[in-house]
Structure I
Amino acid sequence: MDPEEIKSWLRRCGIVVHHAARMPPGADGRQAVVLFLEVTLQQHELARACALRLPAVSSISFSGLSRGVMYAS
């Protein structure tokens, strides 16, 4: 899963993504990508729906209450 590919895809969907980076593998061996979204636009639900359309993405989670940090794995 390439962070730049996910970032480009979300931008084509109209999501403001500031940065994307690959996270170290978790204990279960799954690779995740962290994406930093524009918080003020409240685009997290659209970002979730768009990211899940990518074949490499099977789950989405968010960090914190602001929903500005999204994890795709």
Structure II
Amino acid sequence: MQSIAGTLLIVQEERFQLLDRDGVGHFFLLGHGSAIEPDQLPALLHRPVRVFYRKAPKNIIGRTAVSIDLLES
């Protein structure tokens, strides 16, 4: 499984954008059965995290988040 570290910039329902350490934005959707619930995402805004993900289906732009770990500042 792939992962990427960064900071959550935008959260809307089960969608969020992560800004990585190189300043690149990445769009994610929470996957069904993910280790985090949509109502937990706002608490992670502007905090350093690592997102574990898989590629989204071909008709979706972005990635499917499987879990999110909070990193120490």
Structure III
Amino acid sequence: MDQTKVSEAYLLGIKEGRDNLRWLKSQGEEVDYDRMIELLENIKAVLRMGFPDEMADFLRGERDFWKNQIKKASHS
């Protein structure tokens, strides 16, 4: 069994992604597959800039949130 620990920053990144999704929907924006791809690509571009560990973990959490949303959308 994998004993890898998930950092608090990573979990906060997932929460940020979820909050962003809710906010976009509350603003009447359609968050379809293409929009999710765009959001994911933006996060990946920011990650490539290079950040210290905690910030990078936060961004990885949000990146993984959007990857999961895209996966869900592609199976619907």
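No lab work stands behind these numbers, since they all come straight from the coordinates. Since the structure is predicted, the reported quantities are computational estimates derived from the model, not experimental observations.
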Relative contact order in percent (Cα under 8 Å, 6 or more apart) derived as 50 - corresponding label from I, II, III: III
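Starting from the value -7000: which structure in I, II, III was helix-only ellipticity at 222 nm (-39500 (n - 2.57) for each DSSP H run of 4 or more, over all residues; to 500) calculated from? Display every interim value, and only then the final one.
Working: I: -7000; II: 0; III: -25500.
Clearly, the read-out refers to I.
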